[in-house]
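Before anything else, here is the set of structures, which you'll find just below.
Values quoted throughout were computed directly from the atomic coordinates according to the rules given, and no laboratory measurement underlies them. In this text the structure is predicted, and so the values were computed from the model without any measurement. Cβ atoms are built from the backbone, for glycine too; each structure is taken alone.
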Structure I
């Protein structure tokens, strides 16, 4: 069997170290930095010829730097004769730019997919894409995992609280339905009108949340406008308390300030994006590790075993 080699960019080294600890494998030696003018500089410091290489890199802030690191790392191991290159991207940025919703705008999610493919990646391993259809933007295999196995555990401990799972918009209903089915809880939907980029206004809640613990579920929390307005709407509709759940804690702009001031009791997220001390600023954040999930997927891909049981 091909030898496995796992390398990490600078986006989320702590997660990469947790993954290799799960796999009981060393983290590959590589220099990932920059020249004085800001150009990304990569050097792989060990032999990868004929190996099965996994490159772990979330496309988190600064997004463009981390994207370039990933592209250059892929090119480096490709030119070093790696047999197979899997880009492990826990958080795939630009995913919201997946269609032409206005005249003369790009489909940047497709552009990034083309860049990764052209750089030389053999396959993609990612987690909770903004929309599942993004898998079709790649001309290489995509293993699309969901954070459900990780995020559902803390919710099971709340099963005695009369939960209702709330989708923040119509597009998130499918994701929310999976949680509702697993928890045997009812479903509600927030009717949202978006005023502009990173701006939203909650209009109405479809479903009964009165006297229940409302769990608002989304794939990411960016500026936290959607989730905090949704929480207030749920409370106004009679919810007993509100919990927010999201896979990717982007938390840009005024997100932390909004969460601290919001009616949300706790915010459950994963470590797909490093906190960088944000959990100290916002004490409502509860971070759960996706390392075992990604580590198991990497092991199965390396051993050419089935990964489908993880797609839940």
Structure II
């Protein structure tokens, strides 16, 4: 069974963009791969944050991942900082990572523009730590979206450079490209992001889900109910593709193209289906939040299992480097 690694920053509770773009796919991968899923808190400290919020954010992320279907019996779920080999290997890989490659990374440029007063070295070195996260477990595959391919290609180059300089240790991880297109936020203008305030949290109550969807952008050509629209130009219809069956999608498509239904009707049907879909997730979420010790134990046990693998890798790495052991 091939090994998969994927990480997610502890941004607090998940939203629909996280769920559809990554986590739903992770749940399916558990049936085919040996999976390592990591809450990457060391990555998160490259962004401004409140110290008191970090542990709750990690906890909330773990709760949502488990509620969505990450199974600690089939996967290893853990927190990055509980396995110090991540940062140790990052330092080793810094010796073969090239400055020019890091300077060209699109995400570094984007993040630097967003936080001009905090362009820290960690932000620049982020892709090397990301590479260490992956190759520490000798992952052969990484689930990524189209916007992450550049980072994975750099990881492959860094792994190749290590193997060439010191001897074969790491496989070059292959991308498992997501079939989910980039999801726009409720504003229809940007990717779903908590910082943009254009998401639907997985834990949102029914009333809040309906309220958020009510203000979601639709096909700009449908200014009035009697206007004919095109569902393929409508961000709300893109969500119907995930949460509505074929019959309901056809009803929306026909109603939109003939002005037979209004956007209010379309959004109401979508809200019903999202609420039904998230119901079991919210039930599991409530159980886990009421039993925090269960979550802590899963993360502790996952950290121990991950570290056993990481320690074996680093023992081999140190041997290749000729370091004192």
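Before moving on, here are some points about what is shown:
- When relative contact order in percent (Cα under 8 Å, 6 or more apart) is calculated for each of structures I, II, structure II gives the greatest result.
- Looking at Kirkwood radius over Cα pairs in Å for structures I, II, the greatest value goes to II.
- Among I, II, which structure scores highest (criterion: distance in nm of label points 7 Å out along Cα→Cβ at positions 70 and 294): II
- When FRET efficiency 1/(1 + (r/R0)^6) of positions 126 and 222 (r between Cβ atoms, R0 = 30 Å, to 0.05) is calculated for each of structures I, II, structure I gives the greatest result.
- When percent of Cα pairs over 18 Å apart, for residues 166-237 alone is computed for each of I, II, the one that comes out at 31 is I.
- Of the structures I, II, the one that -17000 was derived from, the read-out being helix-only ellipticity at 222 nm (-39500 (n - 2.57) for each DSSP H run of 4 or more, over all residues; to 500): II
- When mean count of other Cβ atoms within 10 Å over residues 30-37 is worked out for each of I, II, structure II gives the greatest result.
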